[in-house]
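Presented below are the structures under discussion, each in the form of structure tokens.
Just so it is clear, none of the values below were taken in a lab; they were calculated from the coordinates. Quantities reported herein were computed from a predicted structural model and do not represent experimental measurements. Cβ atoms are built from the backbone, for glycine too; each structure is taken alone.
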Structure I
Amino acid sequence: MSPTLIALHGHGDSAESAQQWGNAIAPRNWQVIAPSAPLDADGSPSWFDTGPRGVDPDTLRRSVDEIESLCSQAVGGPVVVAGFSQGAALALHLAPSVRAAAIVAISGFLTDAELESGQGPPILITSNQGDEVIPGFLSGDAAEALRACGRVVEFRILEGPHAVTPSATSEARNWIAEEADVGMRASLGLPTDRVDNPDFVSGVGIARLARHFEEIGAAAAFVTDHPAPDDRWLAAGGHQALEPTVALTAAAMATERLKLHTHVYVLAYRNPFLAAKALASLDVVSGGRLILGVAAGYLKAEFAALGSNFEDRGSDLESSLRLLRRVWSESSVAAMGVGFEARSVTALPHPVQQPLPPIWVGGNTRAAMRRAVTLGDVWCPFPTPGGLDKATRTAPMINLDDLREAKRRLQEVSAENGRATAPSICFSPFTYWAWAQDPSAGAPALLHELRELADMGIRDLVLPVPGTSMPEVEHNASALMEMVSSVT
């Protein structure tokens, strides 16, 4: 059997509805089990009865026993229990000893039944601001009560009505991927930089490859960002690129779960309000799937062509990230910067992912580490073979010992900036390029390095996909994902 998600429907809902939203929040290749609640006196599916004196303890205990038994029977990987509304309340009443890796409660609340003390699995409780059935204070009270019993609880307030909304789906899916042991995850590169092949830059071609990436289990698809590449850089091995949000929108329309990753988006090239609108629009039309990968940039000629200040690129990146947070969560934003002055900007819609989409910060320097710690969620260093560090104006990183030392420094920088837990790391393996040149000969070394990276606690990978034709790219993408999925 595969890893399992047990989806518990709300009062009066059907098991089929839970199967549907359970499929949306479960990691790829997990099985989803959606049991049906018994019928109450009114003929409605209900996990427990309530009356003037509160919850009926016998019906609650019956349902708790049933779900805990399902958890015990599931073998082959982690088990996550997720519930909506009354199903969420049932999930929150499971014993701390339940065999589950995590519990998700969407529109969650507690009954008046006594809670058991103990740490138990981690819990995510979400509440929608427009929920008139289970108002937010009930979910917040549940989080506090569970914490008082020793549970580890995250509580998040989202937008929307009493439903498993796209934002709740995205929040639950991302949280489960972090909390449950789902192995390594890969963001595969869409070959939109290879403009000599029209298939790679057509909407049809992007959609085809994105669908393939999703089918073979990739977590995300990424594209690069070069709006004004300089001829000298192109002659030295540089490359073209489509506009990132346009290319990723084409990928979004052909997929359902695949994350859409800018690797990387150079914020300092752009007015921050234009960037905020383009990126939020991508997150909205995709149902909350943007991963915003950013970096300071390194091509002086490209900055000049775009009218941006190369010397201030680091500080401009940081100020843009701070402003994006405001634009994506506030109204009537007033701000001033080089080349712009905003009196009172309200830019809607905000991103689906709240409080904001995940931010992955690229670069090998200590300054890049600091940005990841203070402004981001993930740090994305990269190998610098053959003097690439000088070409990209970053710190060298030539082997796994360098990466281990960088990981140690990242923890130092986190502590210096008051962050208790360092950002996670996303990396592109050192042995990738040898594999790309000769996949058969390079596979053993790449697989060995993937295992070493997993042993270091690195679970996120960025992997370009070589190939000069659509079938070749699809074949190579499948070969990469076979290696990635074999590493636990």
Structure II
Amino acid sequence: MASNEKTLKLLTTLLEIYDQKQIAAKLNPWTENDWCRETINRILKGKSDKSLTNEETRILKGLLPKRPKHYDNPDFKFIDLFAGIGGIRKGFESIGGKCVFTSEWNKYAVRTYKANYYSDPEEHSFNQDIREITLTDKSDTVSETEATNNIQKHIPDHDVLLAGFPCQPFSLAGVSKKNSLGRAHGFECEAQGTLFFDVCRIIKAKQPSTFVLENVKNLKSHDHGNTFKIITQALDELGYDVADIEFEGSGTKDPKIIDGKHFLPQHRERIILVGFKRDLNITKGFSLKNIHFPETVPSFASLLDNLTEEEKARYTLTPRLWEYLYGYAKKHKAKGNGFGYGLVDPKNSDVVTRTLSARYHKDGSEILIDQGWDKILGEQDFSNQENQNNRPRRLMPKECARLMGFDKPKCSDFIIPVSDTQAYRQFGNSVIIPVFTAVAELMKSRILQAKQINRTQAKVA
């Protein structure tokens, strides 16, 4: 029997992932249904001395992520900024890396993250608002030295910095005024007020050997190219070489822009900036054009489940929603626009879906699964009852997990402790895992090379 103190500690840890009702539901099949939300709340409030049995303790500890075997002797350490649900982390952990710091502001994403990734209590910490560490929210009253010291205090040393930072416009207003007052120049001035500035401050303070920054493809053209220009100038000013930065064009010929369709049946283009610390002299010869693409890509059908009647009723579009989407698409098609739903035939082994977005929870329109809808009959008699029985459906969240690479085909190991709405938002905001596994594999030899150089230099010093 666990003590009341240990019971409280375990329940408190699990409540960072699950709610009281979910925890009770995990216990009740094994404990004669004597757990409920109210019981757990009474324990938390100190109004009950009920303790977990050894079996209940075992069950609940089994809900927490297991410590990866390589964490005893990791090849390198990394931090995960703007982490979402850990998509980039998953790629770098798979090649022997150990995460020592995570920052993510969305409380629902943090639940999913903590449900799936082990956090070393001695060497890993969570942060919700990175500005509390970089002190950029107090930039008018805090000196650069104070900010650096705070970063050093809260963020562990690491070899690789990962960040899927938000795309924000950089305002040049007031630059000349700041210069005349002797205020900050370069990225300290131009990137101020953006979350990219926080990334810059951390890079400047911690000097990681390498970094990986991820963003939407349109980052290059955002704000007429001004955003990308400031980002690359800031990284250069910080003393880092960005791979393939010499490529001036746009589109799929740019090695920095990688389409997830080469790994999974989803069109999802993202720009990836890989940077190496210039004084390590390890950049030469590295290019993302050498990334390894798999010979085969799983079919869309292999990512789908055979739905139960309950699931089919839940995820099939309602007659009203299907009528709206159908009419909306027809209206825009008549105007020559491309707006409309994306109906995917799972019987087509070569099909590639549109990009799964964070708005998927609203109507699922970008990726609808065909369940036998007769298009010709639909044009002739949309309300035909037999055809209405074949209305398309949304992806289930666990199918989204596979389409993004969090799970293999036919597997459901990735834990989704949040509502469907939150899950759709999380997967729609994430990255395709095998893309970043491939990036990590391409980088690994240089990460290890940098680590060896740093070790040698430390001995000399």
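A value of 4.9 was derived for distance in nm of label points 7 Å out along Cα→Cβ at positions 3 and 219; which structure in I, II was it taken from?
Numbers: I: 1.0; II: 4.9.
Only one of I, II returns 4.9 for distance in nm of label points 7 Å out along Cα→Cβ at positions 3 and 219, namely II.
Please state which of the structures I, II yields 20.8 when mean count of other Cβ atoms within 10 Å over residues 19-26 is computed from it. The read-out comes from structure I.
Determine which structure produced the value 76, 68, 45 for Cα extents along the principal axes in Å, calculated from the coordinates; the candidates are I, II. Mind showing how you got there, number by number?
Numbers: I: 78, 58, 45; II: 76, 68, 45.
That value comes from structure II.
The value 10 for relative contact order in percent (Cα under 8 Å, 6 or more apart) was derived from one model only; which of I, II is it? Answer for the origin of the read-out: I.
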